[in-house]
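Multiple structures follow.
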Structure 1
Amino acid sequence: MSFHNTVLSQILKMFPRLEFEKLTNTHDGKRRSDAFSRWSQFTALAVGQIGGRHSLRDIEATLASQPKQQYHLGSQTIKRTTFSRSNEKLDYL
C-alpha cells in the first residue's frame with residue numbers, strides 16, 4: 001500500500017519542525033516529556049483553521065477520526081480539556 005501526503009502535511013512542511021522546536025525551546029523552555037507539545041497544539045490549530053472548524057470539540061473529533069494521519073504529522077492524541085487549557089494558559093510566543 002502506497003503512502004500519499006495529505007494537503008495538511010504538505011502545508012505543515014512549510015514550517016520546518018526542527019526550527020519550530022528550537023523556537024519553542026527558546027521561548028517556552030524545557031517542559032515535561034509527557035506534556036502536551038507545542039507542535040501538537042500547532043497542528044490542531046492548523047486543522048481548525050484550514051478545515052473551518054468552529055469549536056474545540058469539532059477539532060478534536062476531526063483529529064480523532066484520522067489517527068494514522070495524526071501519527072504521520074508527528075502529533076500526539078489530543079483531548080479537548082488539554083487542548084482548551086493549553087490555549088488558555090500557554091503564552092502565544
Structure 2
Amino acid sequence: MGTFHDDKGDLHGITVVVETTGTEIYIGRCDIDNPGEIVLLDADVFDHGNDEQKKAEYLQKALKVGFWKKHTRIGLPKVTVRSVTRLGSLG
C-alpha cells in the first residue's frame with residue numbers, strides 16, 4: 001500500500017504544465033492542487049510574451065528533453081491559472 005494524499009488533489013506527483021492569465025507557463029511536479037492554489041515543486045517558468053510559436057516550441061522541447069528546474073517550490077493562486085495539463089498528454 002502506498003501513501004495517500006487525499007488533501008493534495010488528483011495530480012499530486014504528476015508533472016504538469018500550468019498556463020496563467022498572463023504570459024507565463026510553469027512546468028513542475030504538482031504537489032498541491034486545491035480550489036485556492038496550485039503548488040509546483042522543482043519547477044521552471046517561461047514567459048512566451050504572447051508568441052504562440054515560442055510557446056509551442058518551449059512545450060515541445062520540454063516534452064522531448066525535459067526542463068531546467070529554476071524554482072524549488074512555486075505557489076500560484078488559482079485565480080491566475082488558465083489551465084493545468086499533464087505534460088505527457090501534450091505528446
Among 1, 2, which structure scores highest (criterion: relative contact order in percent (Cα under 8 Å, 6 or more apart))
2
When distance in nm of label points 7 Å out along Cα→Cβ at positions 46 and 78 is computed for each of 1, 2, which one produces 1.1?
1
One of 1, 2 was used to compute helix-only ellipticity at 222 nm (-39500 (n - 2.57) for each DSSP H run of 4 or more, over all residues; to 500), and the result was -5000. Which label is that?
2
Work out mean projected area of the Cα convex hull in nm² for each of structures 1, 2, then name the structure with the largest result.
1
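Since every read-out is calculated from the coordinates, none of them should be taken as a lab result. Fair warning: this is a prediction, and the values are worked out from it, not measured in the lab. Cβ atoms are built from the backbone, for glycine too; each structure is taken alone.
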